[in-house]
Structures are given as C-alpha cells and as structure tokens.
Structure P
Amino acid sequence: MAENRASKATPPGGFPDGLETPRRHWAALALVLAITITVLDASMANVALPAIATQLSIDPAAVVWVVIAYNLTVVVSLLPLSAAAERIGFSRMFTIGLTLFMVASLASAMSNSVMTLTLSRMAQGLGSSMLMCLFGGLVRNTYPLNKLGMGISVNAMMVGLMAVLGPTIGAFILELASWQWIFLVNIPICLGTYFCIRFLPDVPRYRGRFDWIACLLSVPVFGLSIIGLDAIVKDPTRAALCLMLAVLAGWVLVRRSRGQVAPIVPIDLLRITPIAFAVGASAFSFAAQMAAFVALPFYFKQVLHFSYADVGILLGAWSIGVAVMAPVAGYLSDRFSIALLCGLGAGCIALGLFWVIMLPGDTIFVWLIAGMLLGGVGFGFFQTPNNKALLAGAPRHRSGAAGGMQATTRVFGQSFGTALVAVAFNISAANGAVFGVWAAIVCALVAVTINVVRYLNPAVDLEL
C-alpha cells in the first residue's frame, strides 16, 4: 500500500506531486513564517525612519539609505543565491539564511550609529535574500498540482499583506517603545520557524556548473542602477556613470546567459509572454507601494502633524484593503482576464494615493482612511493574480528560478521606489514627502499601462 501511495504521489517525470498532509501544512507554515519575517521587517523599518533620523541626528535623505542599503543587498544577491540554492539544497540554504537574519536583527537593535545600523541591515538583507530566493521553488514543490493555485494565492496574499501591515505594526511599536524594538520582534518569529524546517520538501539539486562570472555581473546591473538613480539630483555625473555601467553589465550578462540551459539571470523565462508582462507590472506596482510607504510617514507626521498612532491607523486601512481583496482576486483570477484584474488593481492604487495627497490638511480623518483603504484594495487586487501568472507560467523544473525572479522583481521595485523618494527629498527637503507620493502615483499608472497592453494581447492569458 505504501508503494501504491508513492506511485500516486509521483508523476511520470519523477517529481513528487507535492507533500502529503500533515507535512504539507507544516511546510506551508514555514513558508508563511519566513515570508512574515522578511517582508514584515523590510516594511516596518520604513516607518521608523523619522525616529532613527532624530535619535542619530541625520537628515532624511541620509537615513533613507538605511532602507536602500538593505534593499540593494537583497536585490543584487537574490538571483545568485537562487542558483546556489539549487546546488547546495533548499533546506540548507533556508537554515543558513534564517540564522543570519536572526543574528543581524539583534545587531541592528544594538546599533548606536548610522554606520553600524546600515552594516547590520545589509547583513539582514543577505539573510533575507537567502530565504526569499526559495519561496517560489518551495511552494511549487510543497503543494500538489490541484492545490498549487491556492498555495500561490496564500503566499502572494502574505507578501502583499505583510508589506503594508509592517508599517502599521511599526507605528504602534514606536508609540509604545523605542525604534530598536522594530528589529527585536523578529527574533521570536525566527525561533518558531526553526521547528518547521524539517518539514520542507526535498527539492532535487541541480548538478550543473555555477557561473561565477554571471553572478558577479548581476551585482552592478541591479546595484548601480539604484545607486545611479539616487545620485541623479546631487551628483548627475556619478549618476550617469553608474547607469551607463549598469546598462553595459546588463548587455554583457544577457549575451552570456542567452545560450545557457539554466542561466543565473533567467532570461529564458522572460521569453514566456505572461511572465514578461507579470515581471514588468510587478516591478512598478511594488515601486508604487514602497515609494508611498516611505513617503507617507513623513507626510502624515511632518505635513499633517499626526501622531504615530494616527499614522498606524491610516496605514492599517491599507492593510485591511489588501487582506480583504487578495483572496478575492485569487478566486477571480481563474475566471477573468488577469490583465483586467491587475489593471483595475493598479488603477485603484493610483486613485487612492491621489485621493490622499489632494485632500486638504483640515479634512475629516475618515476621508484619509477611505483613500488609504482604496489603495490597499487595489494593491491586494493586483498582486495575487499577477504573482500567479509569474509562477504558474514557468515550467516546473524552473520553479526555483521563477521564484528567484519573482523576489528579485519585487525587491528591485521596492528599491526603485525607495530611491525615488530619496531623489524627492534631495530635490526639496520641505516638499520631499509630497513629491515622493506623486512618484508612487506615476509608478502605479505605469503598471496600469502595462496591463492595458497585456489586455490588448489576449494570447497572453491563453498561455497560462
């Protein structure tokens, strides 16, 4: 009977069709906890920037680099670590990443200068990247084919929810305690995650050669593009040089990867039309969300003069919108055009942020809540079907690469959005928060445009 069960669980290709219960439930819990600590930490830190700037006596444009350094570390390491995980094993990479993230969280809480905090955040970013690069491949090997849509929906919902719930939790932590507790709350979650590691699926390893040259080339492609964008206003010459080098490295990397079977930068997946559209739309959607959530705490605190508790309520309205709409959008994505759903979601993000920024300073508080709620509804409505298109569109043997690309796209979009806010503050310290929200609106409108093009190409949905 055991042999019969094994044969039913293993398709002709030799890969088990997901995990059996209860192991699947424990593996899913490990994924949820890992998503919680990585995404929650990255988003919670944003709301603490004003408090960190005050205690460490640094200006807003400089303190934003605490976030940029973290995101840069993640974005330049995701694809190389994804390829490394396929070779050393997913469970081993998960354990190393979880340990590094926990130790670095403690170091961040103990930091007493912007330099030590930035270095600790970079270590956190590396640990976070080791976890993020595994999510797509793990969910693909945890759930059977008939439950894969549900697994993708749960993970996409958790990513979207934690990305906007983090600032709300962070705001209330700051209302009750110091900013150091933003990082200390990670430790008990990390300890709980250790108990679930042994239930993760056994993903087959790839025995091919690791392309160290491609790995090194990927660093300037992503890193120099963000650094160059940040320097556009204060040092145009350095910005132009960084962007030119990033483009040159990208050109060399694409030419090197074009003929490889499983390249570190998965350009083979970008030839799949649904994945290409999903990557572009996801990058600008997360840029819009992150730019808004870096700029809005400054806007609510410095322009509208709200307390941290008020800021937490406003950001919480966005979280409620995400929580309500993400599973609904996952259900609708099996019945309606993904382009239509994602276009409507991105449009609601832009409309909600426009609503908030155009309201007068003496407006009734509930109208601000309504605008934030609309933005959250749009974000939740967008992310679930778009992430489903990205992960489900990839062949199963490339699920690890698809997951790494999904995480890279998300973090690169977040880094891009954060850099836009840094540019806004460099343009005008007094109006930087307002300019940052407008940058978020523009990014959301770009995501709308991508989905209009996707909707006008009906073959895209038919490929899924």
Structure Q
Amino acid sequence: MKRKRIKNILFIAFLLLAVVQGSAQITIEKPTFPFTQICANASFNNFEVTFKFSPESSFTATNQFIIEMSDASGSFSGTPLAVYTSAAGAVTTSPKMISFSVPTTIAGEKFKLRVRSTSPAVTSPESNAFAAYYKLQDSPFSINNFVSTATYCLGGSYVLTIDNPGTGLNDSPLKYPSLTYKWFKETSPTTSDFVSAGPTLAVNTPGTYYVETNYGTCTSYSYSNRVTVTESTVASIATITSSLGNPYCPSEGPTILSANSGVSYQWSKNNVVIAGATNQTYNTNEFGVFSVAVNNGSCSTNASINLKQIDLFNSSVTVPASNSISTDETLTVTATTTASNPAYKWYLDGNPITDATAATYLVQTAGSYKVTITQTAGCVATKEHSFTVTLKDGTPGFPDVANIPNLISPNGDGINDTWQIPLEYISANKTEVLILNATGETVLKTNNYQNNWPDGPLDFKNVNPVYYYIITTVEGKVKKGSITVVK
C-alpha cells in the first residue's frame, strides 16, 4: 500500500513537471526580415517581418500578436510603437509573415522589432538593429535662390540658407518642420566632407557647398544645388546696432536694428530667414539672435546680435505658496522688491481688493491671493506673486459660519464679499444651491457651491437688490430665504 502511494505521488509530480515544462517551452522566436533598412515615402511604405512561435496549440482563441518597434536608440523602455496587431485568434500557424507600415515621424539608425502575444503573454527577443526613415520630402530643392556663386568680404562670412517656401517646382524641405539637414563641402567632383547641421550654414572658408535632408544611410534625393563661395580681397565688417540698446526695455516700444550701409540686406532670427525683412533696418519687440547678411556689391558679410530683455527687478513675498490660519488669526504678508517707484495691487480669488495698494496686506480670510508689483519708473514692467490661505480645520476658504447670511456687501474689502453658508451645505455631496433674482430668473444653480457667489459684477439698477435662495440637501431637506446686496 505504501509503495502504491509513493508511485501515485511520483506520477503526480511527473505530471506537474510536464505541465511546468510545457509552459516554459511556449516561445516566440526573434523576428526576421528581408530588408537591411527601411526607407519609406508616400509611394512605398510596406515592409515584411516573419516570426515563429511554438507550440501552436498553446495560444488561445483570444490571443493577439503585436509587432512592436523600439525608439531610435533601439530601446523598448518607454511605450513601444505597435506597427501591427492581429485580430483575436487570427494567427494560429507558425511561421507567420506579416506586412506593416511605419509612421511619418520615423528617423534613426538603430530601430529594432519584437513580437508580443497577449494570451498567453509572451515576448520575443529583440530583432537585429536597422535604420528607418520616412522621407517626407525627397526631391531636389534650392539654396541661395538658385544662385551658384557667392562672395564674402575679407574677414567676414557668407550665410547659405535653404530657400523657403520655394516656388514652382522647388519643394522646400523647410515646409516639413520635423526634418533635419547636413551640409557638405566638396573635396573633389565625386567626394565631399560633412561640415555642419541645420537649416543655414555660415561659410568663412572658400569652397563649393551643398546641403542634404538628413535621411541617414537611406539614399536621399532631397538635396540642394551647389554654391561656390569665394573670399573677396575687399575688407568689410558688418555691424548691427539696437536703437534702445542691448539689453533693451520692451515697454519703450520696438527697438530698431540697423546694419551698416550696403546694396542689399536679408535679416534672420535664430537662423531662420525673416520673410520680407530686406531693408537696412528691422523693427522688433522680440528677443533672440538676430543676424543680417549685407551685400556690398562686390561681396557679402554677416553680423549678428543676441537681443536680450533688460534685467528688470527682483521681488518676493514674505510667505510661502501655501499658508494656514485659524478662524481668529490673521496673516501679515509683505511684498519686497528692488523695483524703481513700485506700485502694488492685492487680489483675493481673482478680484481686486479695495484700497489694498500698500506693500503690506493683512490677510483675515481664507482664499487665493496674489499681489502685482509694477515698476513705474524707467523700464515699466509688472511681476506677480500668488499664495493661498486655508483654515486649519482643513476646509480651504470655507469658514464654518453658524447661520445662512441674508446680507452681503461685494465691495472688495474682503469682508462679506461673497455669500458664505454653513459647511454642512458646502461639503455635503449633491446639496443643491439655487439663487434667483427678484423676477424669478436663475442666477446660480450648482451641486458644488464654493462660497463664491457673486463671482462677477451684479446689476445695481435697484438700490440694495434682493435675491432668493433655495438649498436642497441630498436627504430632501429644504432651506429658503432672501439675500440683500448692499454696496
């Protein structure tokens, strides 16, 4: 009997081991594909991948196979891109070859694929790395307005720029903001060296230059005309001056940027050509790196200026962003600043507080506060600081009043400015608060009253207008009364 029991135990253990081994053998092999790189465009965006899985019978009728694509560095650590998802139970035999497409944002040299199943949940090893690019623009374009030569003045430079937006058959790649560029200098009729990246190139070495849209190892037909740049024996240095200085004060109006005298001009900001900016001067109230290409007739030169805003002033308040007081406490808040001849204005819940124009304010009620500080002399500018005040009982902005008030005075003095009712009607879920005017029109209806009525100006055609409230709790209890508004 004992021997039979041992045999039964061994048999059960064998079965369990077989089940475990069977589960451990459910696999999806590393996906394979015939391509060495993906070079997609609007005319061709269809690629094949094959994967094997076993045993076939281990995948349920609800299983889906998902082909996932890594990021450009080959990592799946973020949210992988699903380029294919099978219908539930659609894939039942191995090996399986499927077709997929890539999105138009794909660009990089180290993408990978993997296959994932949903029932059971199994993930394959990662595929070999491959380059992948979607070529949004893949036709020749122009630089330097198709002019094949340029000359920069001795000691200066010449800026080559991709033409935008392009005219006629000139499909400028600058129409597609996601694209990047690589500039080259020819070293022979068939060879060239990479010199820089970006939509423009400042040339200060003679040679023949061109630019390609960066599609990595994919063959690119998105390339520019060649421009041969030479250096003149004439020395000329371009300069830019700002009429309001640099840094400058924007409240004084636009500053006028002026270049030295030349035959023609082209202004740019942050390496992007400013359309129509071809005068000797350029007016702006913005900040950034402005440059100008000045053509002197025999040569061209460039200048730039990093236009900055004048350092205005420093300011702060003497309390943190969040504060808590008891119902019988006050909080003194002081604004400090280095502003010249500062002006102050205090606000409660977005509304100006009447006569609160000093550097210090005494907070007596909970709510959201801010103070604006304006420098009124020199460079006029304003900064603001915000902070909140809550009650220590944990109810932000809601004092625990005993009775429903029948009078309010929304005059901005911080006292009785809004209709504040007992907490039981505010915090109780789904309590309905309805306020009607004297003609019976609804002016407020809410199930989440925030002690904030009126939150805007009221009509004072009548002296001390009267409103009516109806409060209905979730239990059906009703409170009715009137609210008289006085200035």
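Can you say which of P, Q returns -26500 when helix-only ellipticity at 222 nm (-39500 (n - 2.57) for each DSSP H run of 4 or more, over all residues; to 500) is computed? For helix-only ellipticity at 222 nm (-39500 (n - 2.57) for each DSSP H run of 4 or more, over all residues; to 500), the value -26500 is produced by structure P.
For which of the structures P, Q does the calculation of Kirkwood radius over Cα pairs in Å return 22.1? It was calculated from structure P. Which of P, Q yields 6.8 for distance in nm of label points 7 Å out along Cα→Cβ at positions 86 and 454, as computed? Computed on structure Q. For the structures shown (P, Q), mean count of other Cβ atoms within 10 Å over residues 182-189 is largest in P.
Taking distance in nm of label points 7 Å out along Cα→Cβ at positions 134 and 390 from the coordinates of each of P, Q, which one would give 4.5? So the calculation was done on Q.
From P, Q, which structure was relative contact order in percent (Cα under 8 Å, 6 or more apart) = 23 calculated on? It must be structure P, since only it matches. A value of 5.7 for distance in nm of label points 7 Å out along Cα→Cβ at positions 238 and 414, calculated from one of P, Q, originates in structure Q. Quick check on the output: 3.6 is distance in nm of label points 7 Å out along Cα→Cβ at positions 222 and 294, derived from one of P, Q. Which one produced it? Value 3.6 for distance in nm of label points 7 Å out along Cα→Cβ at positions 222 and 294 corresponds to Q out of P, Q.
Readers should treat all values here as calculations from the given coordinates under stated rules, not as data from a laboratory. These numbers were taken from a predicted model, which means no experiment stands behind them. Cβ atoms are built from the backbone, for glycine too; each structure is taken alone.
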